[in-house]
1. Can you spot which of P, Q, R the value -23500 was calculated from, given it is helix-only ellipticity at 222 nm (-39500 (n - 2.57) for each DSSP H run of 4 or more, over all residues; to 500)?
2. Looking just at distance in nm of label points 7 Å out along Cα→Cβ at positions 26 and 154, which of the labels P, Q, R belongs to the structure with the highest value?
3. Thinking only about mean count of other Cβ atoms within 10 Å over residues 82-89, which of P, Q, R has the largest value?
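Just so you know, all these numbers are worked out from the coordinates, no wet-lab data involved. Everything quoted here is computed from the prediction, not taken from an experiment. Cβ atoms are built from the backbone, for glycine too; each structure is taken alone.
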Structure P
Amino acid sequence: MIKLSERIYYMPHDEDTDRPILGYVKGDNYSLMIDSGNSKNHADLFIEEIKALDLKYPDFVAITHSHWDHTFGMNSLDAISIACKRTNEILKDMIKWQWTDAAMKKRLETGEDIEFCDTMIRKEYPDLSEIKVKTADIVFDENLSIDLGQITCKLMRLESSHADDCVVAYIPEEKIVFIGDIISEDFHNGEVYYKDKLESLIKDFKGINFNTALFGHLEPFTKEELIEWLEEVKYLNQF
């Protein structure tokens, strides 16, 4: 667990089974976990880490988007889960999925899932029957502000090529934003970026007053580095 400030911590990503960054926000009244991890084992490791630092068990867990690596740990957490409406709709559909070898191979054929996710899920779950998808307890449309006690988390749904349900968790008092995978491409349709969504995202990030951005699968960015990175993506895609 890495301490960014007296109130903000995060557990780094682990590429071995595609585990993303998990965040922790310490309020005077409540604590918030950001993303639930890709499995019970991932979520349990996070809880062990915060206990070792004598931090409070999270009261809430906020989800940045519906992809498996950010949501499959939700079922094992004793915390109130929060997601945007679109994320919850996708999770409702995923609850119907069967987690057998045959069903997973079928989803690859239909394009419902991709090879990378299939490989990593099988690696994280030697026993596929352990996968339990859960919907959120609290659902919001586009924005939700949570007062944790002397610190606030603003959940904001923004346009993204990666998925149509991407949410960032902005902590204005600390000038820190957890961005999930919002800057990634659309891996389900040929690893592409979409011009209008990329331009919208660049504009949105320029308008948010932050110093540090925590992306799900890389080291943290400064605001300047993040904008520069997105502008380079735009240039390389000849938008």
Structure Q
Amino acid sequence: MSETTPNTLTTPGTPVILDARARLIAIVEILLCSSVPTQLAIGALLRAAGWQSADAAGRLSLPFVLVLSVADTLFVIVLMILLMRAHGESAAGLWAGNRPPTREVMIGLLTVPAVFVAVGLLLNTVRLLAPWLHNVAANPLEQLAATPGEAAMFSLVAILAGGVREELQRAFLLHRFEQYLGGAAVGVIVLSVAFGFGHLVQGWDAAMTTGTLGAFWAVMFLKRRSSVAPIVSHAGFNSLEILRLALVGQ
């Protein structure tokens, strides 16, 4: 008897059922690793333990954001690793690829100045052509870096939760789209739109700019098949943004 794979079984309707099941599993994994359920759960636990998400002035609490972001980063990374192992996949193979890491770090660093300038140009162009999209006068996240000490603490959030977690997430989610949900192009579009919507608290103009950034880092990963350069690029950009805030304010 010849060997068959699950997608070539001769039972009528079985391949369709298996494909639908695989797509459903992929969707569930994407939702689980999106940080939405994990941040909601961790945030609820922190509040139950007496942590407040806002200070007396109504601003976001930096200690709350810091603990939430670091805990979510660790939890989501472990979750993605466990899910990949369950599928017989290699987390190192997906995230590190086969390229020399030193070269990837250099490429990531080289993109930082260009990304920083491009974001400034894009954001100001959006505000010039569509000023109504600038609907948040004071970015609540930027207010977390009002002093040098706060800027240093917020840098940890920006590098770990922004640079590291979000780029590892992006690679994992793009991989699932490539496998089961319409391909890489669909993944870039869906994830970039979702990335932008995730920053709506900063305003529509910032959300559009952030979505464009997400698309850039997604394409960088797909071209290089390594998360090292996108992580360095993302972390470097976030660090420059915080430095700008610390020096010149919003």
Structure R
Amino acid sequence: MSRRQIVFALYPGVTHLDFTGPHQVLVRTPDADVVVASVGGMDIEAEGLVFTKLADLKLIERCDVLCIPGGFGTTEAMGDAVFMAQIRRLGVSATYLTSVCTGSLILGAAGFLAGKRATSHWAWRDQLVQFGAIVSDERVARDGNLFTGGGVTAGIDFALVLLAEMAGQDFAESIQLGLEYAPAPPFDSGRPELARPEVLASIKARMAAMADTRTAAVASAAERLPTP
């Protein structure tokens, strides 16, 4: 029996917790190899951390799981023809298509979300509509072989759900216990409907600076999709 191939596809401007969280879970998948890759195997800087000795996306023949993390660089990644070509190539034959946070926008730009239920970071998930997706506000949304996680920390939840699918719930629960994953946040402010109005307003103001650019990038990517 061949080993399962799990690939995390990185790009400049990725959010490191979007992939290091699920990587910490999925690297413990039985009979699986987890590969972190980028175009040309180039180093990726993620908010001050540099990830090096990465695999070259173009040299990966196939994968069973393709995971696309999100980040501020999502906007540019959707317009990177070389990167997107590799996502489409690997995604077509992947057993599971997955994402964390705004990585689902990249899956949408690759043409994988039409008619599918998917989620993303709360600030950007409505843009999934332009790719024909059915928008979900779930922390982890599954539609067939498509698994999408919400913003950043939801990547750990997503990975445990996927691990249960691949290795059984008992094993996934044992990994959760081993990682002592028992969230008890100090503030009840992790979703927009829970945050105090002034806190929500402040983060929306910070995100507004990139809103127009990202919205235009999504529209451009949607226009490039082939007509069904």
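1. Numbers: P: -9500; Q: -23500; R: -12000.
Going through each structure in turn, the value belongs to Q.
2. Working: P: 2.4; Q: 3.8; R: 1.6.
Looking at the calculated values, the largest one is Q.
3. Numbers: P: 21.8; Q: 13.0; R: 17.9.
Between P, Q, R, the highest calculated value is found for P.
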